[in-house]
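**Student:** Multiple structures follow.
All of the numbers you see were taken from the coordinates with simple rules; none came from a lab. This one's a predicted model, so the numbers in the text were calculated from it and none came from an experiment. Cβ atoms are built from the backbone, for glycine too; each structure is taken alone.
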Structure 1
């Protein structure tokens with residue numbers, strides 16, 4: 001699962017350099033993020049049922065091999081269109097890896113324990129998210145944007161070797177009908193009709209939507225609007241991941257005591273405070289780095305609770321179809337992020353006026369997350385048994 005922040009966060013300091021090197025407008029450059037997210041969302045709908053049918057291990061191996069090749073192609077891209085195409089393939093391969101990662105948690109743990117395990121895993125993921133923009137900024141400053149993308153290929157190859165040598169199969173009862181159209185459609189309908197799935201999937205989508213605005217827009221704001229050097233911007237961006245790790249530590253403390261739904265409800269107060277601070281930021285004429293990153297850090301703190309609970313919640317009711325449930329939730333999240341990416345590419349141009357739309361976009365996502373946490377998740381979020 002740590003491959004996801006590598007794929008997004010390594011790219012953050014590289015976006016302005018990519019635009020300058022390939023003489024591309026920012027709207028086109030933003031497609032390197034939004035096209036990746038769209039492919040990531042759509043192909044989860046394929047990988048999920050396949051992983052339920054043939055197992056997690058073969059899908060992981062295939063996904064990591066494709067990811068490594070796509071990363072090499074992106075690093076060698078001679079035009080922004082070529083980079084966007086390679087990043088699209090990267091997103092499709094990443095989908096296989098993340099779908100299996102989420103489903104494996106359900107293979108091994110019941111819902112509430114799965115939420116705690118997911119929080120522990122995402123603490124480690126947060127450490128990767130800290131390192132990624134730091135490494136990306138240093139690579140961009142020293143070797144250019146292509147080096148940051150090539151680093152993704154190195155990580156993908158390392159992950160492939162680890163899975164091949166160390167990881168056993170976790171799915172012991174494969175669904176033989178998982179790829180048959182009739183049973184597949186029935187399971188899709190049952191999953192989408194489950195109120196708990198809808199609540200958790202919407203929560204995960206809303207909270208990730210705000211984070212995606214940071215992922216796709218922070219390079220433009222910090223480098224383009226505030227004038228930071230790429231390496232310095234990478235250091236600043238990494239502070240978001242520190243807050244995220246703190247949020248996962250809160251989740252690890254709250255989930256055993258409160259359960260998934262109540263933990264999310266408590267974290268929503270942090271998210272609400274972040275939305276107020278972001279609205280204040282949008283009204284400032286001359287924003288500073290601290291004024292930008294303080295509310296972002298508060299948002300990331302709440303996100304560190306919302307995300308592990310959401311990812312455990314969507315698969316909790318479906319022990320026999322965790323791959324499909326993971327895929328459907330991932331598609332919903334990615335579709336929201338893709339729409340945000342299309343808007344962001346236009347809203348952040350020119351870079352000098354990027355702070356206000358950046359802040360208002362994150363504030364909107366924060367308020368949506370709070371609304372879902374205090375309504376749908378509160379009503380339907382406690383784990384129940386399912387198909």
Structure 2
């Protein structure tokens with residue numbers, strides 16, 4: 001087992017920047033729960049609500065070890081876990097009692113579900129007008145597609161991103177390696193929650209935050225909308241190249257590894273070809289500015305490809321680094337666990353786990369100098385905080401608690 005990363009646990013601050021903020025994670029799967037995890041990483045008290053029988057589907061999401069989902073360990077970290085059946089009136093009543101003293105509630109059910117349960121924003125705002133309610137859904141709370149089922153794959157396709165991702169002779173390419181649309185939406189959900197909390201300082205009132213799965217990713221596509229609006233540009237698939245820079249690609253080395261290059265300015269291109277021992281290319285009339293290099297990208301890529309295929313990975317990277325070229329390796333997760341930069345910045349940290357002793361996962365991001373986030377525990381067991389919250393905090397009588405358990409409300 002590689003041990004370059006995670007020598008000691010990072011020093012834990014007594015309070016994160018969100019200390020004192022109470023968040024109700026009423027979501028499921030990825031987008032809403034991940035947003036809550038990010039807030040929990042920075043000190044918010046997050047109460048994770050799950051169905052008392054089914055739990056969150058992420059509990060059985062692969063990869064697994066000894067029947068335990070490793071994904072769950074990450075996405076549910078730093079949270080307090082309770083069970084509650086929101087489809088039952090008694091469960092809805094208990095959620096409303098939690099809302100009385102909450103700052104943020106995050107959910108990602110199909111639009112209209114919480115309204116049908118009497119838990120829509122207007123209902124909850126009557127109980128707690130300071131509540132910021134973040135709602136994540138496939139297509140948003142409004143519009144003709146609002147009631148469509150929303151999964152990240154379909155949302156990603158809806159942004160148009162796959163239409164210009166991939167190689168010209170291939171099909172549109174989806175990001176199958178991770179939940180891109182859900183992850184980006186969760187980040188925007190946190191932003192929306194923080195915007196709502198900040199505005200509350202002035203108005204004293206909460207508000208509803210509507211986050212679709214497709215709009216955050218569409219926002220990050222940047223110039224696509226204005227370029228189509230003004231010049232009718234429709235991007236096409238060009239592989240790992242760029243429409244604005246050349247050379248920009250992933251190049252295979254002689255020993256079958258890959259190095260990425262981006263030479264976006266003439267100065268960076270000149271450094272590149274000098275390091276490669278091809279300084280004459282800097283004055284080649286085909287490559288003397290970015291526009292010319294882009295027009296002649298095919299021939300330039302052929303030259304680059306040939307150079308990399310004549311060099312092994314370590315040697316090529318050494319040449320480029322010594323020449324101050326903007327280049328870097330494409331790392332596997334095995335490479336990352338051995339990388340000294342990841343280790344020095346503690347990008348991956350050890351976390352105590354009741355099943356596996358210690359596990360390693362991504363640290364809390366971003367870094368804050370005075371009140372950093374931290375990962376103090378992995379995703380916990382179903383309903384492990386039930387008694388602490390329902391009995392001790394809400395003051396349910398033991399008889400009522402036992403009755404609700406038997407009725408599978410909690």
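**Student:** Using FRET efficiency 1/(1 + (r/R0)^6) of positions 133 and 165 (r between Cβ atoms, R0 = 30 Å, to 0.05) as the calculated read-out, with 0.35 as its value, let me know the right label among 1, 2.
**Tutor:** Attributed to the structure labelled 2.
**Student:** Upon calculation of helix-only ellipticity at 222 nm (-39500 (n - 2.57) for each DSSP H run of 4 or more, over all residues; to 500) from the atomic coordinates, which of the structures 1, 2 produces -9500?
**Tutor:** 2
**Student:** Can you tell which of 1, 2 yields 30 when relative contact order in percent (Cα under 8 Å, 6 or more apart) is derived from it?
**Tutor:** It was calculated from structure 1.
**Student:** Given structures 1, 2, which gives the highest value for distance in nm of label points 7 Å out along Cα→Cβ at positions 189 and 333?
**Tutor:** 1
**Student:** Suppose mean count of other Cβ atoms within 10 Å over residues 205-212 works out to 25.6; of 1, 2, which structure was it derived from?
**Tutor:** 1
**Student:** Also: FRET efficiency 1/(1 + (r/R0)^6) of positions 173 and 277 (r between Cβ atoms, R0 = 41 Å, to 0.05) computed as 0.30: which structure among 1, 2?
**Tutor:** Label of the source structure: 1.
**Student:** Quick check: 3.8 is what I get for distance in nm of label points 7 Å out along Cα→Cβ at positions 325 and 357, calculated from one of 1, 2. Which structure matches?
**Tutor:** 1
**Student:** Out of 1, 2, which one gives 84, 52, 41 for Cα extents along the principal axes in Å as computed from the coordinates?
**Tutor:** Here the read-out was taken from 2.
**Student:** Assign the value 16.6, calculated as mean count of other Cβ atoms within 10 Å over residues 77-84, to the correct structure from 1, 2.
**Tutor:** 1
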